[in-house]
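Enquirer: Heads up, there are several structures right after this.
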Structure 1
């Protein structure tokens, strides 16, 4: 039987996020395997809690993660990336799952989300977002257009690296190093203006090396959005519906937001954070105006708002 599972990255600093994420996963899929890739060395508390309460296992080869991370960083040089540890998620390719889903911990899910892995029967890589509606901002620079690095069709496949699925060992360790060297030789290809780190490089990797891609929002009839910055979702209890396609959301991603009272859909996140221990939930805080986005420029925010995603 093909092994299937979900990878997350986390350290002790994001314990609350990890608990909310795992509560939502387990509410809809009690048995799917989940594996923790430590984001940094301070991961022992989150590993203990997630292992005890949700059956999450720690990635079995921590020495490999360290070696991979160091090698990838060294190609660009110390200090090049704002958050170099985000590249640790590339260990997904070499872990125990034949088919895997990677999810950032600032995500809660509303369905048995690992079902997206069924679509790997016909594809090698799955994304699920409307990142492409914002153009190449926060991914590529204009040089990729000017120099014909990618076609317009390929650029329509840019994706958010907080949620994606693929197959174990589809890429090799030398593949990663080779692509990183290509990227390091052409920094003008990428948009790092707002401190993104892995998203530009991993988009380049997938667009160059994986041909059979599918964005799940292109399903028949269209797919629901999933970004917490989208104000048009209709709340139904502790789930959301996208009226643009009249479909419930499969997940919600707070990319670019600090998850705190007053952030978009705070009550949904708090529901999942305290799902197992509701008596420990702090006194309800009145909703305040959303905090400003950090990872999208004003121009991109206007575009996304106009498109309704």
Structure 2
């Protein structure tokens, strides 16, 4: 099938684009910036989801539309509510309208398990609003959809707004890990490649007009994950917990608000969390060492000039 991936240059979107390509689907990435992970058999469109003409052009002729674009960071959304509404809610509606116009076979939306919660601030509210619009477009215009409610993702290509990426980067560069909270919070981390594979598997007919939960199979307290990282790095990392009074994140479970029920989807094969952390550490260490090398070269050049 022909698939267009809005937000396909990002962390999750780029992996889903690769998973689609691996399954012999045609993948076109639509994003504000060109993807650094673009494969030879993938297409690229640089544009904004608020640009109606560009969105229409991208959707026309497609069978499947994946929507990963918009503000995905809770803290950013908490500080910029108007921008969050514009990007997440209006942007989603812009894409839905194009899907209605060109009669796509499936609209796949990246939501979050925070829709079940009373935490998550404007990020959660924007995702809840999008889910309602998607259901309305299905009821009124018969636009087929699948809503994917992702848990805590980690893995290669993650950026600084990904918590595990930040933890590992801080551990490598500062020999310490700082957590705002007591670390008792429980998360079900899932490797991004596992999530991407499941995000393609849901194109099956049985997941049409369904809400699907995609989380990991290894529930873990945040402080236990920090201790795991410390052990992997030879017990040389200082662990620091900073008290915080915040309602932005949930503690143990996101379940509070009750939208349309979702079916949890798991794979029989998945990345072990420890192995996944090692993969991320290797990527981060390479980045840090490359930057360090550049600085050393600069110092040498500067010395020679003197």
Structure 3
């Protein structure tokens, strides 16, 4: 079982397939590296694909101290993956929790990113939802501890932005829910409290997002309500950002609509690699509707 060690001594499990330009896949809270299987199989034909389990997600280490979990730590764990595998630059693809980490990586380590795919990013990002999100995060962490992941997973997997997946693909959703049920109870609670509860709102990161230079694709489902407004914010703020809104789709978009997700990402990567992904023309941001 391949493992690498982060700069603060935490061992992370990873999987790798293919050769060529590297892509790093960064999973969401309700997943792990297995969540990227459809992408590993598709992109592994042409790229060197690496997916890793975040800290707190066994068989990666599950540190017992909540201070070992943070948005900054999640960001830096991507860098640790690159460093450990001797990769100078890579395309970074993240979903949800992994999308936040990818975004932060993009404005902190711009020289290490060939491109960024920020998918399903926005939970708790709106200022008016901050208190609600903090309360729901703590309630979820407490529920994991009280019931154990094997019992709490069913409810979490049936969230309002995941029922779309359940309705479209009951078999795929069942596999997703069963995998979630096997995650570490302790790791899930600590990740909720250390990463989710403490991360800054995207609306407080506008100035940092303006500095992103890597080509960026923002992806959201149109029924992933907490991510719609933040996705528009990222599109408006990041000067290299394009936005894809996937119709009748919820949060778990890479599993719910794998073919469409893969095609959007493949088209984006191709545009990046042939030098045809543009930075925004400043004239597009003029405060006018019809022009002069």
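Enquirer: When mean count of other Cβ atoms within 10 Å over residues 74-81 is calculated for each of the structures 1, 2, 3, which structure yields the highest value? Could the numbers behind the result be given before it?
Expert: Details: 1: 13.2; 2: 16.1; 3: 21.5.
Sorting by mean count of other Cβ atoms within 10 Å over residues 74-81 in descending order puts 3 first.
Enquirer: To test your reading of the models, identify which of 1, 2, 3 gives 17.0 for mean count of other Cβ atoms within 10 Å over residues 114-121 when calculated.
Expert: Numbers: 1: 17.0; 2: 20.5; 3: 27.0.
The read-out comes from structure 1.
Enquirer: Here P(r) over Cα pairs in 20 Å bins from 0, in percent was calculated and came to 31, 56, 12, 1; which of the structures 1, 2, 3 was it taken from? It would help to have the intermediate numbers written out before the result.
Expert: Values: 1: 33, 62, 6; 2: 31, 56, 12, 1; 3: 36, 59, 5, 0.
Among 1, 2, 3, the structure yielding 31, 56, 12, 1 for P(r) over Cα pairs in 20 Å bins from 0, in percent is 2.
Values in this text are rule-based calculations from the coordinates and carry no lab data. Here the structure is a predicted model, which is why all the values come from computation and not from measurement. Cβ atoms are built from the backbone, for glycine too; each structure is taken alone.
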